[in-house]
Structure I
């Protein structure tokens, strides 16, 4: 895993495949999580060459950060890229999104303590609030960067206009947002701007809640109490179109002795508009399997074949995916 990518205008470099950790300690997002499994997921990723670990305060209200901090103690911290995010305030008993400098500054300090480190490689504003000027919020992060507490500045789940406002002084290095072969509509306007301004892009939910792994079959019905029955991706005619597009990936995967999921991840890795892809996992074996995507070197023709198979999804808008780790 010798290939590395540079994050925006910063000095941070990462492997092109990272690890999303919302299922590591994210007890408020998933049922029946086990801390030992979470620790093993992170350690398996690092042992298999992954350097970027993506977490957030809201994953378990700090617990994911604590587990990531425990897991990295056995490894060389300077070889790792720790990314975390903040914006959620629960001090009133209800969730409030805040980007004001005082709150974000405190969030960074709290994350440093939970992670057990003296610097964070990438810090994201997790969601935009309604009131704080975005350049003001990013300015607070820039001051923290000057103090050595963070190394790169990111924003997550921001609209293109909000990204432009946040980047008014050129401080933004990276944007994180939902993007996959099934959810490309946000990228049409955003990705060209990011490339033009040397801002890296990190997509989350790259396997679209398992739909891009090839595990789903046709003629399946979800009961009313299954959340998938309420998600557009799992409803006809969209569901059938998705499976048809996935079928086009299967022969390419077979040619590389790879799984459909590994081949799809390889498509992101080859995509020049994408810097790091961060599939999540609930089991260490899933992490080890995902890492093998780095061995799948798609030809330009194979990349185009996959791109063409999902071309319709570049314009079709849809709701967000399920919050399952990919």
Structure II
């Protein structure tokens, strides 16, 4: 396990959860044997609830944001590049319903939920972290997504919860070959197949890392493009030609790979609020949670009648 940066305990943590990652993971890994009262599958909700409860019980966060993707086909990036994420199949209705249940579950527990039809979860996480910095908080980004590493500052960390690996700003290079602040440029140059971003033709991950190690940024690379043919890089001369030809594309790719820090947060506070016992009980009924899960949910929400609720439906 990669060690977290030193001195983290000096700043209060803001936990930022990339919820969609864990909903999708549960959708693909949990057996399809759970159903709600209407007969719709709830395997993703059950898996997400287990992850969320484990996190809340383990960390007992006082400040937490749970960000969901609602901009599946309406994100501002689609207006910039119509093929953005076009390689992904639309989420089936069975999964969309479960996303709504997962959001409701977080709200019932008093957690701050962020979702927006024009901004992705990454942008909401970045904007929340950016907004929290004047208050002296440090970010704990719970996601394995390499895109989010660009947000890391000195006291922040990223946590791949499933693998229990944590790393800070200094650990990004060991994982991806570039510095945290270079991630957006790196993905713009070599592309990101996950999001259907092509990158510059002929520039792979290793070449992009070498270019950024030498020039520091994509802007400096283009200012000193005449130096590229003389680098000790295989095919450097042809790479310089393609970089020059595809400059406008590279700049567009960087717009797509850069996480927004100004997404609307609708005045959301990041501290935990009181759980809603009626909403929580209604969800437990509708989703047909078992007594153990009910008890854990009510306890996580700080509700004293969790045992009576669990016994009532045992």
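Of the structures labelled I, II, one was used to calculate log10 I(q)/I(0) by the Debye sum over Cα atoms at q = 0.18, 0.24 Å⁻¹, for residues 68-139 alone, giving -0.85, -1.13. Name it.
Matching structure: II.
I have 1.6 for distance in nm of label points 7 Å out along Cα→Cβ at positions 28 and 148, calculated from one of the structures I, II. Which structure is it? Of the options listed, only II reproduces it. Assign the value 52, 44, 41, calculated as Cα extents along the principal axes in Å, to the correct structure from I, II. Derived from I, not from the others. Determine which structure produced the value -13000 for helix-only ellipticity at 222 nm (-39500 (n - 2.57) for each DSSP H run of 4 or more, over all residues; to 500), calculated from the coordinates; the candidates are I, II. The structure behind it is II. Structures compared: I, II; top value of distance in nm of label points 7 Å out along Cα→Cβ at positions 36 and 228, i.e. the largest, recorded for II.
Which of I, II yields -0.46, -0.80 for log10 I(q)/I(0) by the Debye sum over Cα atoms at q = 0.11, 0.15 Å⁻¹, for residues 108-235 alone, as computed?
Of the structures listed, the value fits II.
Tell me which structure, out of I, II, gives 0.50 once FRET efficiency 1/(1 + (r/R0)^6) of positions 164 and 204 (r between Cβ atoms, R0 = 30 Å, to 0.05) is calculated. It traces back to II.
Using distance in nm of label points 7 Å out along Cα→Cβ at positions 116 and 180 for the comparison, can you identify which of I, II gives the largest number?
Checked I, II; max of distance in nm of label points 7 Å out along Cα→Cβ at positions 116 and 180 sits with I.
A value of 4.8 was computed for distance in nm of label points 7 Å out along Cα→Cβ at positions 100 and 252; which of I, II is the source structure? The correct label is I.
Bear in mind that the values in this text are calculations on the coordinates, not laboratory data. Keep in mind the model is a prediction, meaning the values are calculated, not measured. Cβ atoms are built from the backbone, for glycine too; each structure is taken alone.
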